[in-house]
Structure P
Amino acid sequence: MHVKLLLPALLGLCLCAGASGASGRRISRTVLEDKIRGGWAGQMIGVSYGAPTEFRYLGRTIDGELPWAPERIRNSINQDDLYVEMTFAEVMDRVGLDAKTERYGEAFRDSKYNLWHANACARRLLSNGVKAPWSGHPKYNIHANDIDFQIEADFIGLMCPGLPRESNRYCDRVGRVMNYGDGLYGGMFVCGMYSAAFFESDPKKLVQAGLACIPARSDYAGIVRDVIAGHEANPADWKKTWEIIQKRWDVDDPCPGGALAPFNIDAKLNGAYIAIGMLYGGGDFGKTVEITTRCGQDSDCNPASSAGILGVVLGYKGIPDVWKSGIPAIADTKFAYTDYSFNDIIRSTMARADRIIVKAGGSANAAEVLIPPQSPRAPKLEQWDMGRADKLLPAADSRWTWTGAWSDVQGRVDATRLTGKTGAGAGREAALRFDGSAVLVVGAYSQEGGKADVYLDGKPAGEINAYVPERTNDHGLWHAYGLKPGAHTVRIVTRADADPRSRGKTVAIYGAFTFQPRRP
C-alpha cells in the first residue's frame, strides 16, 4: 500500500512508497529491492539508448529519429557510465563504508579501463603520487568541473534511500577523487534525486530535492533554478528552456576540449539537461529518456541518470517492457572490468543500503526496513573559475618563442587539430607571452613522456610530467588561474630526467589557451 505523507524536511517532500511511523518510514524489502533494481535497469537503458548520439550534437538539439530495440541493452555491459562507479562500490564492499577518499583513489589509480577528462587527469595525478582528494582539486586537475563524478555517483543515491545527508557524505568521499566544486555537486544533485525517488514521484519535487543537496549560491544551483523557472514559464515546450540554458550557460568551458569549441562536458550544463528531461518527461519513462537525450552533448550519460532516477520511482516492475525486456538475457553477465553482474550489483546495493540505514539510526530485517527522517543538508560552498576562454595560441603564434632543437608535430585536443613542437631531453625552452588571468598549456601525454620545469613570471610554478599510464587520455599539461589580469610570461624548460616508468623523454606542446576575467 502506498500512503502519501509529508517528510519533515527542507522541502516538505511528498512521500509515496512506504508507511510511516513516529521514528521514520517503513518500506518492505520487496519494494526496496524492486526500486533498486529499477534504478540500475534505468541506468542501463538510458546509456544504451543515448550511446549512438554521445557528443555528436554539440550546442544543438537532436531532432531526428531516436530508435530503440530491446537487444540494444547489451551495450550497457561495456559502458564506463556503469563499470567505473562499480570500482567505488567494490571498495565499499571490500574495505567497508568507512573507507576514506584516499582508498577510493588507490582503486581508481589501479584501474585498467580507458579514461578521459577529470577521470583521466585524476588517474594520471594519482599515478604520479598526488593523493586523493588533491587528485580532484583544480590546483592540479583542470577538469575539476567536468561531468565525471556526476555519471559515476548513481550507485550512492541507490544505496541511500530517503537519506540525503548520507548520500552527500559518501559523495564527498568518492567524488573528490576526480572532481571539486560544481563537479562534485553534480553527483550530489543526482544522488539527492535518487534518494528522494524512493518516496517521491513528482518530477519537480525530485529536482528540488536534488537542488536542496547543493549550495544555493553555487553555479550548479543557479542553472537548475533556471531550468525550473523555464519549465514554469514554458511547461509545454522543453526546447524554449533548452535555449535559455544554452544562451546563459553553454559558454566558457575551461576543459581543453571545450574551450572555444562547441563541445561541453561541464557537469552543471549536462545536469541541467537531466533536469529538463525530468521536468518535461512528467514521470513518463520513455518521454523522460527521449527528452534528456535530445538535449545533446553527453547524451548517453544524461539519460542514464534521468532513467535511473525514474527507474527508482517506478520500480523495475513499473518500467515498460519495451525498455527492459532485453535485461533478463544479460542479468548474470559481468559488466566490463568488474566482478558484478546486474543481479550481483543489486544484491551488493541492497546490503550496503541495509548497513547505511542502520548506521543512520534506522533498522532492517528480513521483511522490511525502517528509514529514519532525514532532511537534505548542503555542504559548504566551494567554487573555482578559470574565467572566460579568450584565445587559443598555437605553437606557431608569435607570442611563443622556441629555443633549442624542437621539431614540428601534429596533434589534437579532442576535435581540434594543432601543429605543435616536440623534443626529447634537456636543452630546450619554450616561452609564452600572454595577456589574461589564467592560462592552460596543452600538449601530449604518452608512455614516452619526459619532464619539464615551468616558470610563471620568472618564478618556479611546478613541472610537467608528460608520462601517462596506458588508457589515460588527457591534454592539459599545466595551468594556472586566479592571476592578476594583465601581461604574464610562462617559460617551460625541458629536463634530462623522466618518470622511471617512461620509455623516453619526449615533451610535446601544442599551444595554450588564455582566459580573461568574466564580465559582471
Structure Q
Amino acid sequence: MTRILLLSLILATSVAAPSAAQPVYDEPWRPQFHFSPPQKWMNDPNGMVYLDGEYHLFYQYNPYATVWGPMHWGHAVTTDLVHWHNMPIALFPDAHGTIFSGSAVDDAGNTSGFGSPGQPPLVAIFTYDNHFDEYAGQPESQRQGLAYSVDRGRSWAKYAGNPVLADPDNRDFRDPKVFWYAAGSEWVMTLAVHDHVAFYSSKNLRDWRHESDFGEGAGAHGGVWECPDLIEMPVAGSGERKAVLLVSINPGGPNGGSATQYFVGSFDGHRFTPDSSASGNSNSAQWIDYGTDDYAGSTWSGSKPDDQRMLYLGWMSNWQYANQVPTERWRSAMTLPRELRLVATARGLELKSIPVAELTSLRTRQAKLAAQTFTDRVDVTAQAGVRSELLELELSLRTSGAKRVELVFSNAQGQNTTFRVDKVSRRYEVDRSGSGMVDFNPVFSRLQSAPLREPANDIAIHAYVDRSSIELFINGGETTFTVINFPASPYTQISLKSDGKTAIVGGSLYELKSIWDQQ
C-alpha cells in the first residue's frame, strides 16, 4: 500500500497532462459534450454533491492504466451541469485499502464534528477495499470510511477513526449512499450487501446502527447488487411524495450485463416498503434505462435554492466490455445529466428520465423539420441542411400506417446504429451490429430491446448524438436507451425508414458545440 500511495502522489499533478501528439479531448471517439476523464480509466460516479454554486462529481478512477485497477476518487466540478472543470485526485488508497464507491454530503450542522463554527465540512462516505484481506480469504475485506473537506472539496483529510462500519459475514459490503432524514433528525445510509441492501442510521456520520434489509425476493437477482440510492420524490401533478430505491446489478440487466433497477415505495426511517404495482406485484424490477450503457447511476445530494429537481448521472459503459472498448488514452464517459420524474401511469408509479434543461445552451443552430408523410425513407439531415458530428434531435411521429419504423444514425462509411419501433414484436429495438468497431467483444453487437407500450402510434423521440454514444429518450423519458458505439468516423446523417404510411408531425434538429473548446 505504501508504494501505491507514493505513486498516487506523484501522479496527482500529472494525470491531466496533455500529449503533444494530440490535444486532450479531441482524440478519436472522445465525447464532446459528455464528461470523460483527461486520461486513463473511469467508472462509477461517486460523491455527487452540490455546494455553493458547484456540482461536484467524484468518480472511480485508476490513474495508472486504461483498465480497472487500484481505485481512487477522481474529481470534477461544474456550475451549469454542462461544462466541466477537472480537479486534482481527491482520495487516494491508504493502509486500509483502495477507495471504492460512495457518496458525499454537506454536513451543514457539523454533526460529524469535522468542521468548526461557520465552516461546516463536506463529508465523503466510501468503501475501503482491502485486496490483501480478500486474497487471504477473509470475508471482512470491504469496510466503510470517512474523509472530510473544509475548503469546498479542494482538499480532503481521512478520519483517524477509519473504518467506521464493517460486517465480518459479508465480503460484498459496499457503496454507501447517505442522506439526511429530517423526520428522524439523523443520517441514513443505504448500503449494498451482495444480494440485497441494508439501511443504517447515525447521528454523527461516525457511529452507525443497522435498521433493516431489503431485497430478498425483490427485483432482479442475476448478479451482485451495487450502488444503491434511496431518494424521496414528489409524484408529478400531486402532493404525494414517495421513496424511490435505485439499485444497480451486474450482471442481470434486461439486455445483458450491467443495468439499474428501481423500486417505488415508502421509507419510515427504519424500513423500505415497496408499493404494489398495477399487477399486484410489489417486487418486480423496473429499469431506469434499457440500453446497455447506463450503470451505477446516482443522484446529487443537495440542490440550488428553489431548484427541487432530482438530478441523476450514470456511468456510460457495461462491465461486459468496459475494459475492452477501443479507446486508447482514456476509457469511459458519463451519461448526460438527467432529471428524474416520478409519474403515475396505468401500470403504477414509474420514473421518467429527461435531459437537464441546461443542455439547451449547447445548441448553435436549429433546423425545424417540416410536417410530412412518407412510406419509404426520409433523409432528415439533408432536409434540415445539417451535417454535424454533434447533434440533438426532437421528433414527433405518427406511425398508424406502419408496422415497422426505423431511425438510423449513420456515417459516410455506411456504418450505423438503428432505433426501431417494431409493432409486430411489440418492442423497441436498438441495433448497433453495424455501428463500426464491434469485434472487441462478442456481446457488444447484440440487439437491445424494451417493451413497446400502448398506445403505440404516436411516438416522441429525443436523441443526442456524440462522437461515440447515442442517448434516446422516448415519449418524454418513459423509455430510455443509452448506447455507446465506435464508428470509423462520427455519425453525421440521420434518416427515417418505414414499411408503411408514417407522418412526421414536427420536430427540430440542432447542431451542438463541444464543451471542451476552452481546454
Structure R
Amino acid sequence: MTRIRCRLIYIILLIFLFIPYTFGDDLLSLSLEDCILKTLDSNLSIVVERYNPQLAVATLSQAREVFLPQFDLSYGMQNTEEPPYWWIQGQGTQETEYSNYSVEFSQLIPTGGSFSFSLSSYKSDTNQSFQLINPRYGSTLRLDFTQPLLKNFGYRISRKDILLARNNVDISQNQLQSVVLEKIYQVQEAYWNLVYAIEDHKVKQQSLQLGRDLLSKNQKEVEVGKLAPIEILNAETVVATREAEILQAEALIRSQEDALKAIMNISGEDLFKRITTLDEPQFFKRDVSLEAALQEAFLRRPDLKISEINSQSKNLELSVARNQLLPSLDLTFSYWSPGISGDRILYQDNNPFLGIIIGTEEGGARGSIQDALNLLYKNWFIGLTLSLPVSNLISRANFTRAQIEMNKSLVELENARQIVQLEVRDIIRSIETNAKRVKAYRLARKLAEQRLEAEVKKLKVGLTTNYFVLEFQEQLANAKSQEIRTLIDYNLSLAALEKVTGNSLEKMNIEIK
C-alpha cells in the first residue's frame, strides 16, 4: 500500500505540472524573433535609455540658440522737476519730459565675434531757457562689430558647447545601441536556455518511460518466476530517481520562463501563461575570419565609438584650454550716423540771451530719422585692445587638467580596443570548440543508443542484467542532454559573436530611430 500511495502522489504531481501544456489558451507560442521584438518594445532598460538621446538633442538645440539672431525693442519715459541752480536757467521749476525707444538686431558669428545694428530715437521737451530746439528729436543709426584676434578666436572655440553637445548626442545614441545589443543577447541566451530546459525535460521523460517499461517487464517476469524480486527494487529505485529529476527539470523550465518574461517585461495575464518555443537550435558549420571579425568590431562596436567620441571631446577641450592661455587682442569697429530735428526757436536778432522769442519753425521726429538713415553725418571708430594678464594660474591649471584628461581618454580608447580584441578572439575560439563538441556529443549519443540497443538484446537472451540496462539508459539520457547543451552553446556563441562585433541589428534588419 505504501508503494502504491507514493506512486499515486508522483502521478498527481506530474499531472498538475503538465496541465499548462494541455490547454492552448494558457500558452504563449513564441519564436526567437518574437521575443527580441517584444524586448525592444517593452524592456524597461531600453525604454529608459531611449530618453537619453532625446535629452541630448534638446541640449544640442539649447546650445545652438546662442548663435540665433537677437531682436530687442526698448521704450522708456522720464519726467524730471528740479529747482534752478544757475542764473542762466531762469526762474521757476525746471521741468523736462524725456522719452526714448530703440530697435536693435544683434548676432554672434562663428569666429567668436559679434555685431549689432541699431536705430535709437528720443524726444526731449523742457521749459529751460535759451533752448535752440524744443521739443528736440534725436535719432542714431549705429553699427558695432567686435572680433577677438587671439583669445576666444576661432570656429571650434566659439562653438565649443555645440560641438560637445553634438558629441553627447552621438554618445547617447551609441549607448542606446549598446544596451539594445546587450538585451538582444540576453533574450537569445534566455530563449535558448529555455529551449534546453524543455528539451532536457523531454529527454528525462523518455528516460523515465524507459525505466517504467523495464519495471513493468521485471514485474511480469517476477510473477512468472523468471527474475528475483530484487530486480524490481532496483528498477523502482531508478524510476523514483528519474521522477524526481522530472520535477527538477520542470522547475528549471519555470525558472527559465520567468527569466525570459522578465527581459520582455511581460505583465498582466500573459505573466501566468506558459511559454512554448517555436525555434529549434540549428547546427551549421561557420568559418569565421579573425581579421574580418576584428575589423567589423572596430567599425561597429558602440562602446568603441563612445571611447572615440570621448577622445574627440577631450581634444576639443584641450584646444579651448590652450587658446585661453593667449592674451586678449580684440578688434573693435563702430560706425554711426546721428540726426536731430524739432521745433527751432527764433530769437530777436538771433540772440537767445535777449530771451525774446519772435517765432518758431516746426519740425518733427521724421526729420531726425531721415537724417540718420541718409547717413548725413558720418562717424566711425576702429581700435585694438590688448589685455595681458598678470597671472594666468587658473588657465594653466585648466590646460594641464585638459592635457591629463586627453591622455587618459587615449589610454581608455586603446584599452577598449584590447578588450574588443580579447572578446573577439575568445568568441571565435568558443565557436570552433563548440562546433567540435557538437560533433563529438552527437557521436557519443549515437554510440550510447547503439550500446543500449545491444544491451537490451543481451538482456532478452539472458546475457546481462537489468542493472547494466538501467546504467546504459542513464548514459543515453546524459548523452542526449549533453548534445542538446552543446548545440545550445554553439548557437549562443554565434549570438555572442554578433554582439561583440556589433552587427546584431544588421543581421536582424533592425533599425534604431
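So here's what we get for this one:
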{"item": "Read-out P(r) over Cα pairs in 10 Å bins from 0, in percent, for residues 123-194 alone, computed value 25, 49, 22, 4, structure in P, Q, R", "result": "P"}
{"item": "Comparison of P, Q, R by distance in nm of label points 7 Å out along Cα→Cβ at positions 115 and 259 - largest value held by", "result": "R"}
{"item": "Origin of the derived value -12000 (helix-only ellipticity at 222 nm (-39500 (n - 2.57) for each DSSP H run of 4 or more, over all residues; to 500); candidates P, Q, R)", "result": "P"}
{"item": "With FRET efficiency 1/(1 + (r/R0)^6) of positions 27 and 419 (r between Cβ atoms, R0 = 35 Å, to 0.05) derived as 0.05, matching label from P, Q, R", "result": "P"}
{"item": "Origin of the derived value 8.2 (mean projected area of the Cα convex hull in nm², for residues 59-154 alone; candidates P, Q, R)", "result": "P"}
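Readers should treat all values here as calculations from the given coordinates under stated rules, not as data from a laboratory. These figures come from a predicted structure and were not determined experimentally. Cβ atoms are built from the backbone, for glycine too; each structure is taken alone.
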